[in-house]
Structure 1
């Protein structure tokens, strides 16, 4: 596969977030509501689509816990399947709740659903006290060391060196400041105009806007672009870009170092239409050429 440019996601591709972002999701809900889901089940929400933003995934998890406590009949797998069937994301979760419970029950659930507090707790747990003060300019009300320090780097120095020789871009759901921290840890240097984050003025994945806009910013003509990500939304992003921008060729590479590992993950990527499936980002030099 010969391409003119390489685009990467960060989480699950360059750094392992199982004990940082995913831990923050489940522990934020536990902290606020005293109940939560197993960390492994976060992947069910990711597979439902539309949860590129982990704050919204946290909100949806809390919504499920609150609804379950009010007698929601769905188990988590059924709930996330219904979210997928309802269009994915937090809007899909709200649709499922609206259709599954009586109006008075729904109002009780929403009265308890404190999205602002969930996000605040998430940021404190993830960043820890020092970074939370620095990035949010406010005093934390929890005592947290910060899960951000538990993000093993997945990309090797040899791969970083190879990436440095490629036209390279990043499309991530992280806030810009947190993306900068992760990239600094990996040693990867990306031009500001080639970095799209939660703070960029584009819709989140699987909308194709960021990927297309990034492709237009590569020097010269980038007509063949590979995007490597660890979720099904990353694959959908590529297909959506190909539909919206038929003058270029976009290739979807599924990376199994996130939640979609093993044969089951490979099958999920194949079903989603990935052009290539690799175990780690460190296989990119082999499949894309030296």
Structure 2
């Protein structure tokens, strides 16, 4: 079965660390791939694109440990999905969290179509009221966070969105698998983004989904594209993501130091690994 749930050998330390954390502002954990957890000082906990699947071997081969078992997640107020791909909308990872915690699930229509097709409500005992379809330019509150749904540019997705997440301690941008978008300069005018997440990776020869023949593939922004996007967004801090997950599309995020050196933004490049925490 493609994208089946992987077994974690990390135990429950990461969900426990999130549950036990008492941040002064906002704590942010990287889950590998493009997954993140944000927890505010009042305890509001947001998951963005968590993924504990194993990929679709031999087409996509997971290069990371599975960091937690979804059944070990103790607290979640919401899961935000950026687009419909299996490593961003993943029933075996996300639906058990919804069922156990009562969290709400926010996603664009193409992502919700996957949820319906896979029967999350029947399969994992989530309830219909937990699912909220979002579109660009919507704003809503989840506890101490204000969430803005914003347009992004992912040419491989049917309907991708990004999220600008505001808190008294700072503002976070998560763009899913976006490349540079013309809308980013407008976002920089609207928001002072303290921490931005941009997907980064190399091009590689990956088996075609239909023919399984090797095909040149690039799903994520390269070095120059990432820095172009970071400049347009005027990021104070940049965390590159997604570079660590798929065999053949891995990349070295430290090279971004060289590409960023002569530009105004990002002001700081932060390289994190799966399980790491940073703070606003």
Structure 3
């Protein structure tokens, strides 16, 4: 995705919200930020995960092992675009209209915004691993007896190689959206959702009605100071190919992130509390009763 610049909010927000995190419901599983954080750790332990790298192969196995262990149907979608070979990964569960929840799993091959090490690969703690971690924890906790949708967890490849040797952005999601045999009712993208100083503004391309529903849920759950209902960025990201097909889509992203596309995108910048906030908002959206929330 492409970015600009913006002022940061203080870490005081993190402390205030952490004091009023919603408690887990009685019985059953609920999204646990500590579990999601462990998925971030595991991905970083695999090394860089740009297409063709050993870490890229390893993270695909990691994703498949986790989602199949949780009982999700799993599929690999190979593709070739702009001279690059990639693989989208899809996990499916539930019944009803299709809801896509997506994240990219590739990391950037070169940290071209790094002032000192621009040729090194990006570790991708936030830009890559955080979104994957949210999807993997959702695979564990979603109550299939309460799903309003057939949920597709889609791990997109080759999102983050844009601008390197002339490569376009969002190759995996572009291929996926163009080849879908079923039209989803909506799409939710999570990208860069682990920053310890979170500020989730409205992404300007995102579908307004669906965006407002998700931010309203965040406020109901006590995350209103993190989910700020004001427009900021207009981004090239994996939700765009769905919007271009007329599918309501939202990008949940904290783009006020100084470590973006640098070697400083490391584990120490990731907060389990932020991962948990994002995961619980999506969990609540997916499992709400139809009369509680209008359909997207």
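Throughout, read-outs are computed from the coordinates displayed, never taken from laboratory work. Computed from a predicted structure; not experimentally measured. Cβ atoms are built from the backbone, for glycine too; each structure is taken alone.
Tell me which structure, out of 1, 2, 3, gives 23.9 once mean count of other Cβ atoms within 10 Å over residues 226-233 is calculated. Only one of 1, 2, 3 returns 23.9 for mean count of other Cβ atoms within 10 Å over residues 226-233, namely 2. If you line up 1, 2, 3 by mean count of other Cβ atoms within 10 Å over residues 122-129, the top spot, with the largest value, goes to 3.
Can you spot which of 1, 2, 3 the value -5500 was calculated from, given it is helix-only ellipticity at 222 nm (-39500 (n - 2.57) for each DSSP H run of 4 or more, over all residues; to 500)? Among 1, 2, 3, the structure yielding -5500 for helix-only ellipticity at 222 nm (-39500 (n - 2.57) for each DSSP H run of 4 or more, over all residues; to 500) is 2.
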